[in-house]
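Pasting the structures in now, so scroll down.
Quick note: the coordinates plus some simple rules give every number you see, no bench work behind them. The shown structure was predicted, so the numbers you read here are calculated from the model rather than taken from an experiment. Cβ atoms are built from the backbone, for glycine too; each structure is taken alone.
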Structure 1
Amino acid sequence: MICPKCNENRAHRSHRSGIKDRLYRLVEMIPYRCHNCSARFYAYRAGESSSKLRTREEQKIMQLRRRLKWKRSKRELAVYGIAAIIFLAFLYMELQQRVPAGD
């Protein structure tokens, strides 16, 4: 993470503390602190397009993580959908009214 004050790539995530950090959390902003100048600043969690604060490597890593998360979500959704269809088919078969065979 690049510090906006000294423009060095030495910033790291900082611990959250206080009401101000909790309010920023509601808008998806994370506190960072610079190792070089000790400045504290906030950046959006999903700020992969911010070339001002993110290095190219960080942007690529964030994009990769987002793609992998989306693939996992699609896979889980497909599994849950198939399980729901099987469950509904089972319920239909169990609750179907049986017609007695004629003599």
Structure 2
Amino acid sequence: MIPLLVFYVHAVALAAAFTREWQNGGVIDGILAVFFVGLNFFVGWSIASFILKLLIDQEGLGGGFDRDALALLLLTVGEAVFYTLFLRNRVAKRPAVG
């Protein structure tokens, strides 16, 4: 269940990234934002899985927290910190109305 929620959060993040960049710069910028988020997701998932493979066995913490779910949670927390720090100072450039 946890991996499904993480994938839904990333699907919403992809849509938000595309929409934000599409409104600010055009369709190409939106597509590049989707590729950037997707690249961060897949590379981050590989790194988180590798790190947790060294530290935790396959069963993980039991229940819904197996090693794969923990890797996705670690990835999501890492991405949240990264995107907060990376996009915090970025102000949307909108043309003046009037």
Task: Answer label among 1, 2 for the case where relative contact order in percent (Cα under 8 Å, 6 or more apart), calculated from the coordinates, equals 27 - done: 2
TODO: Supply the structure label, taken from 1, 2, corresponding to FRET efficiency 1/(1 + (r/R0)^6) of positions 59 and 75 (r between Cβ atoms, R0 = 30 Å, to 0.05) with the calculated value 0.75.
DONE: 1
Task: distance in nm of label points 7 Å out along Cα→Cβ at positions 19 and 67 - structure with the largest value, from 1, 2 - done: 1
TODO: Assuming 0.90 is FRET efficiency 1/(1 + (r/R0)^6) of positions 3 and 83 (r between Cβ atoms, R0 = 30 Å, to 0.05) as calculated from a single structure, say which of 1, 2 it is.
DONE: 2
Task: Cα extents along the principal axes in Å derived as 93, 32, 16 - corresponding label from 1, 2 - done: 1
Task: Which entry (1, 2) yields the derived value -26500 for helix-only ellipticity at 222 nm (-39500 (n - 2.57) for each DSSP H run of 4 or more, over all residues; to 500) - done: 2
